[in-house]
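The structures come next, written out as structure tokens.
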Structure 1
Amino acid sequence: MINGATLATIVLMASGTYLTRILGYLALRNRSLSPRTLYILESVPGCVLISVIAPAFVSDRPADLIALAITVAAACRFSILPTVLIGIVATGMLRYLFGA
């Protein structure tokens, strides 16, 4: 069974994420954005992905370093969603195999 604090954390984090999306939509719905602003907004998902995987570059665990290499290879071939999924699966399997 899930702990109450864990459930509250998940719900609050999901609410915060959803709220930022809704507020962004409400703030920008009647505006026309410049090409430069659109480019910046399109770059945000990649920046977030890099901030999540960047600590793996300095990891001392072989499973994480191999998973990082697999994720980088996937990023060269696929779009962001398959890359994230491949990275998650590779990390989970390699940590299981390496016992980390």
Structure 2
Amino acid sequence: MTAIAVVTTVGNKKEARRMAHALVESGLAACAQISRIESVYAWKGAIEHGKEYRVLLKTKVERYDLVERVIRDLHSYELPAIHAFAFERISAAYADWIDTSTR
């Protein structure tokens, strides 16, 4: 089992919570963390900035495609940021918890 963190950003806390609950309650993610952030990005020829919420989901690589599909289905953005990274090192007990929580 390879543990990963899937990250996306959304425009408001309500959307972040709805997405986090959907993914954890369905067993696709073991945990979701929501953080308020400020983003600066290029979009349609202009530099934009604004407040967003980052949703970081802990899951396993085997669940990535389903997690991405749910994020896309629930997301309000035209082009949502969805990316993942593997944990380079992780405690055995925590990895087991992610694995058990995402079966």
Structure 3
Amino acid sequence: MKNYEVMFIVKSTNESNTIKKTAEAMQKVVTDNKGKVVEFNELGEKKLAYSIKKEISGYYYVMKIEATKEAVKELDRKASINENILRHLIIKLDEEQ
């Protein structure tokens, strides 16, 4: 398994429990595909540099995971089709960390 860092932004216009459920769903995708969430950070609501899908702010989350290539592909797919997620980014971390 490889190490990855995943950042995603959830719409801030949603209710707080919907925001939490979206973040939990992203973690669940990793664990359901035999991956492991090593670290999970909620960075809170921040103003976006530019509007995305008519949103001007969003809730930022960062998680470090250990996962297979297939789990990362599934995470990318789920994040792309989730209407509550404005943007996401998956970065493969160096082996020496």
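Only the coordinates and a few stated rules stand behind these numbers; no lab work does. Keep in mind it's a predicted model, so treat the numbers as computed, not measured.
If relative contact order in percent (Cα under 8 Å, 6 or more apart) comes out at 47 when worked out from the coordinates, which of 1, 2, 3 was used? Source structure for this number: 3. Of structures 1, 2, 3, the largest value of Cα Rg over 2.2 N^0.38 Å belongs to 1.
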